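Asker: Before anything else, here is the set of structures, which you'll find just below.
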Structure P
Amino acid sequence: MTPALVILLAGPSGSGKSRVARLASCPQLVLDDFYRDLDHPGLPRTPSTGVLLSLSKGSGRRLGIVDWDDIASWDTEAAMRSIVTLCTVGEASVPTYDIGTSRRTGRRRLDLEGSGCFVAEGLFAADLVAACQQAGVLGDALYLDRPRLLTMLLRFVRDVRERRKPVRVLIRRGLALYRAEPAVRTRSLALGCRPVSLQEALRVVEQTMHTRSS
């Protein structure tokens, strides 16, 4: 069997990464499913949000919610193992994750069904570029580049519709992501992604699928 290649698709939440894979009818590995459970020890935290944690001497300190934009909240090694398995074997058992409860709910079998490539999309996709290059499985590395305001609005509508978090959390997180997006873009490009529009990303995926199937 000819090994498959992975197209890494990075970009801010709500930028349309899942839509690219869906429109191209390409197998999709959802990298967000590799987030760690809410009670995993040592998860990174955001600055204070008013949550008071008691200390042994009766004083207290304030910690924020889990920082899901920190790569320490994500299982990099498990995601990479799944990518390599998909490329070499053509199928893999991958986790399913519920964002609303911030924990894994089970596993599912992802089968490429003979496809010569698949899309691995998520916020931390850029962090896998070097490892995928080293493993010889990288087809391309893209950063979905869309207007920040549009991305923020689309993200908010999606998150409310899917009841991902309480609305007050979505508003606060949405504004934080809006402010952080330029830095996320700069970092993703530095890690090896190239900026593309949604239509350009779709063309790359479709062309790769056609080339790998011929």
Structure Q
Amino acid sequence: MDGTRRVSLLICDDHKILTDALTTVVGLDDELVMVAPPVHAAEDAIPIATEHLPDVVLMDIVFKGGGMSGIEATRRIKEASPSTKVVIMTAHNEDRLLVEAVEAGASGFLSKDEAAQEVLSAAKAAADGEVLIDPGTLTRLLAQVAREREAQSQAMMLLRDLTEREREILQLLAEGMRNDDIASKLFISPQTVQTHVRNILGKLRVHSKLEAVAFAVRHGAITV
């Protein structure tokens, strides 16, 4: 920071002790200003960020009570205010969560083990465009993204081999229909349905109807 402006900040975390500590330190720092008191639910951060367009949002990733995740809130905040930098504060080190946060638009990650002053120094760095991620984590996440892209590419190749009839049957299976019901709906014999199901399992390289449906849903081929 060059000291010519104050970084506007919003804190969203369900640990009140942490948010109180950060608020206290912000009050002692001439380079930072809170746009609103801390919020303790991810969904509460979205309207505040939309109205005030803070430079930085410090965002928890998992909230108690099963409400909106910090990842979804990050995505919505970035849609409303693309210039806002969202920094994820987390005690979780799961690569899948971190990849999802990056895809949602997060500018980096901080451990909740960091001292309050270190967290706010990182917020200033994020406001200046720094990416807050250590090289080891970055390497892991890039490898994870590469693996997932390869898996998605292979899945698309398998799904492209399905005929229109097989896709139709797969969709009906996803809707909970049994083979006999599918046969009646499509005016074909149950044996023909069974043959189609067997072909679907072979083409998708799975072992059950449930696994086939899960595979197709995961890769966007059908809806539920």
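What follows is calculated from the coordinates using simple rules that are stated; it is not laboratory data. Note that the coordinates shown come from a computational prediction; the quantities given were computed from them, not determined experimentally. Cβ atoms are built from the backbone, for glycine too; each structure is taken alone.
Asker: Supply the structure label, taken from P, Q, corresponding to distance in nm of label points 7 Å out along Cα→Cβ at positions 130 and 154 with the calculated value 3.0.
Answerer: Details: P: 3.0; Q: 3.9.
Going label by label, the one that fits is P.
Asker: One of P, Q was used to compute helix-only ellipticity at 222 nm (-39500 (n - 2.57) for each DSSP H run of 4 or more, over all residues; to 500), and the result was -17500. Which label is that?
Answerer: Details: P: -12500; Q: -17500.
Source structure for this number: Q.
Asker: Could I ask something else about it? Output the label of whichever structure in P, Q has the greatest value of relative contact order in percent (Cα under 8 Å, 6 or more apart). Each step should come with its number before you reach the end.
Answerer: On the way: P: 33; Q: 14.
That would be structure P.
Asker: Something else about it: Where does the value -0.52, -0.84, -0.98 come from, among P, Q, when log10 I(q)/I(0) by the Debye sum over Cα atoms at q = 0.09, 0.14, 0.16 Å⁻¹ is the thing being computed?
Answerer: Corresponding structure: Q.
Asker: Among P, Q, considering only FRET efficiency 1/(1 + (r/R0)^6) of positions 66 and 162 (r between Cβ atoms, R0 = 25 Å, to 0.05), which has the greatest calculated value? Walk me through the numbers on the way to the answer.
Answerer: Details: P: 0.85; Q: 0.10.
With respect to FRET efficiency 1/(1 + (r/R0)^6) of positions 66 and 162 (r between Cβ atoms, R0 = 25 Å, to 0.05), the highest-scoring structure among P, Q is P.
Asker: Here log10 I(q)/I(0) by the Debye sum over Cα atoms at q = 0.16, 0.17, 0.18 Å⁻¹, for residues 34-113 alone has been calculated and equals -0.50, -0.57, -0.64, so which of P, Q was it run on? Don't skip to the answer; put the middle values down first.
Answerer: Values: P: -0.71, -0.77, -0.82; Q: -0.50, -0.57, -0.64.
Derived from Q, not from the others.
Asker: Continuing with the same structure: For Rg/Rh (Cα atoms, Kirkwood Rh), for residues 18-81 alone, the calculated result is 0.97, so let me know which of P, Q that is.
Answerer: On the way: P: 1.19; Q: 0.97.
Working through the options, I get structure Q.
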